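Peer 1: Structures for review follow.
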Structure 1
Amino acid sequence: MKNYKLKKTFFVFLFVLIISSSKAFTCTVAVVSGKATPDGRPLLWKNRDTSELRNKVVYIKGKKYEFIGIVNANDKKAKSIWAGINSEGLAIINAYTPDLMPPGSETTENGKFMRLVLETCATVKDVEKLLVKTNGKRIVASNFGVIDAKGNACFFETGVKNFVKFDANDPRFAPQGFIVRTNYAFTAIPNKGGGYIRFNRAQKLFSQAAGEKRLDYKFILREVSRDLVNEKICSYPLSSQFAQYCGENVYIHTNDTINRYKTACATVFHGVKPGEDPSLSTMWVILGQPVCGVAVPLWVKAKAIPYELSGSNLAPLNLFSLGLALYLYPEQRGNNRQYLNVTRLKNYRGRGVLNILFGIENVVFEKTEKILKKWRNNLPNSKEIFNFEKEICKQVYESLQKNFPMIQIYNER
């Protein structure tokens, strides 16, 4: 381990190239009505699965509204946004739906369309108007999930020429107040899309949480985005049944789990109640594979993104996540590193990687909930918000370095 520091930057770069060699644009997503959450605020979630694992967060002054969002690190002009929220409290995510693609088509402009939404739309109603206006003109194939500051929460299953709305506030579409989607459309030809195993697992997790009145942002970040279960093959790697293998190298294949080898980031948008200030809508982001990172909060009103999430080229928290992923996926099988070493995940330093990440994250949750309670009574200015973001991101990055000393990356500054 002592020689790891000299080689780590090279290996992180190599790992990215290995994963990026195969195209993959698949995601697991959900929208939750405020009627189904303990605090009455809507939620929007996306696990972004992609061949481009180098992600960062940007702040943009758009045509009409400011916004923050996830971009590929090599997208210097942020032409495509893959999950984001604007100054009006409107958040949008997507999951690619190949079954909505016109025959013979291979490319989409899903990310460009989401940027357009964030720049120009204030409410879900505005998004619907934009969809009507662009019917036949856009090049998209997606389940677009949207929430706004008025309490609206829905999915738009969207193709080039038409779309269908699924409202999470309507019991006909969402009996428990939530809607889950993966990479197929309910309005398309059956069995033409993908992500059926992930859909069934996420649907089950959300249904259980809704029934237990604990469907909040922490549940999604902790239990859903990091889920490694594959019920199709009865694989429950973090359950007590695996305890007997603690001394061995036990692997699982993460192609069909919610947390996947190609999950680039997880985002949860925690909205506001109708009447609350939209600027308090929170974007939670794990900038990397969820089992390899820690969730941190962001707000559009900060008008900037902490260096740990943006970087001058690559984001340090994203690079660290890639390094930790290399530790957890130590063997190359075929073209990709798809086999997660569960033994390493559970037993690192006697506590396990996840337990260490959760310990760091608990501090973030506690501080954020405390500050939001204060801000709801006395709205902060941009500088106060950004200073809080910077403090949190710095503490998280330093804690990760301290707890995982074998992961060394070079700072870009």
Structure 2
Amino acid sequence: MRPQTIATINDRDYARPAAPAIVICLDGCEPAYLDRSIKAELMPNLEAMLAKGTSRTARSAMPSFTNPNNLSIATGRPASVHGICGNFFFDPDQNVEVMMNDPSFLRAPTIFSGLAEAGLTVAIVTAKDKLRALLGAGLDFATGRAICFSAEKADRTRIAENGIDDAAAWLARPVPEVYSADLSEFVFAAGVKLLNTRRPDVMYLTTTDFIQHKHAPGSDEANAFYAMFDRYLGELDARGATIVITADHGMKPKHTDDGTPDVIWLQSLIDQWTEPGSARIILPITDPYVVHHGALGSFATVYLPDGADHAAILDTLRRIDGIDLALDRGEAGQKFELPEDRIGDLVVTTPAGKAIGIAPEHHDLTVLDAPLRSHGGRDEQIVPFIVNRPPEALPPIDDLRNFDAFFVALAAAAAP
């Protein structure tokens, strides 16, 4: 029997779930983190889920950063549809560089608002507050069908704005330090309590990648994080919810053997071919939380000055060792499914071992207290996609994307 469609959102039909459908976004979860933790026998609940369910990998949206991918998961579509193409971008109309954390930048409705309008109850818990307004866009908290808050500001929540008063007091946990694994644990603990006490039809739990930026798969710190997650996963799974586990992006080391960040300084390069300082380099990884990555990732956009020879600059960039791709606006928009009016004249990416910076004087690398691990490029696109339901309960998708998560979760939750 075909599942009943409850809502069509961004040209995709979503099924009415017969039990809670939960999507968990493990920020920065390179598949090796789970593999190594399982090998260390630290994730028995995930192992049990794998035995009865489905384990695949999926591709994330590009750039492989937090905001674009969380909004792709939240809308079921790439950035070309929802418009959030970075954590940070250059607004040429205003001639300013701005954070893309305001709902005014969003160009498509979220799955959450569409399902709430259709009568389902939804709950969203994010680690950092930078995502809260975007994920909660369009939700009417006065209806009692929606909750959306961040762990970072859980003590400031109000029913009118978040659907719940003082979430920290409700959970009986203090607000965690933002640079900590505790911030993600708060998200998991809140998810378990929401499932136990309010049992929303749909829930989204999304974490922070503080641990992943600092610690490699199989390290004691990483294993402890995933062992902690596994305990909460077991509680969620035991309560009959359909669960999809995925990630917004992977994470790769981007440093030399001695721990020095391995960086291509893009402004310094382009200044050789244009009037120095006339090109504007935008690093979309930039956000208020730069301690663990120093605003160094593997994706950059470039605004060239009038009269610059775009073709010659692209040709030269493509010849530089350590650059993965150098594309013009049209090529990048098509290849990476990006909104062309928000990505500059050129897009440059680097492979797993390299990062992109503006120029050395633009980055305070003293904030890095561990060898650089970061993301943003194609090599960080492969992420886990695990469902606690067997393959036959899932809709067939050949080119699986992380933003198929809610489509899969609701279809599986509607299956007999």
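Read the figures in this text as sums done on the coordinates, not as results from a lab. A quick note: this is a predicted structure, and the numbers were derived from the prediction, not measured. Cβ atoms are built from the backbone, for glycine too; each structure is taken alone.
Peer 1: Please state which of the structures 1, 2 yields 29 when relative contact order in percent (Cα under 8 Å, 6 or more apart) is computed from it.
Peer 2: Going through each structure in turn, the value belongs to 2.
Peer 1: Then there's this: The value 0.9 for distance in nm of label points 7 Å out along Cα→Cβ at positions 67 and 99 was derived from one model only; which of 1, 2 is it?
Peer 2: 2
Peer 1: If you don't mind, there's one more thing I want to ask. Which structure, out of 1, 2, was Rg and Dmax of the Cα atoms in Å derived from, given a value of 20.0, 60?
Peer 2: Answer by label: 1.
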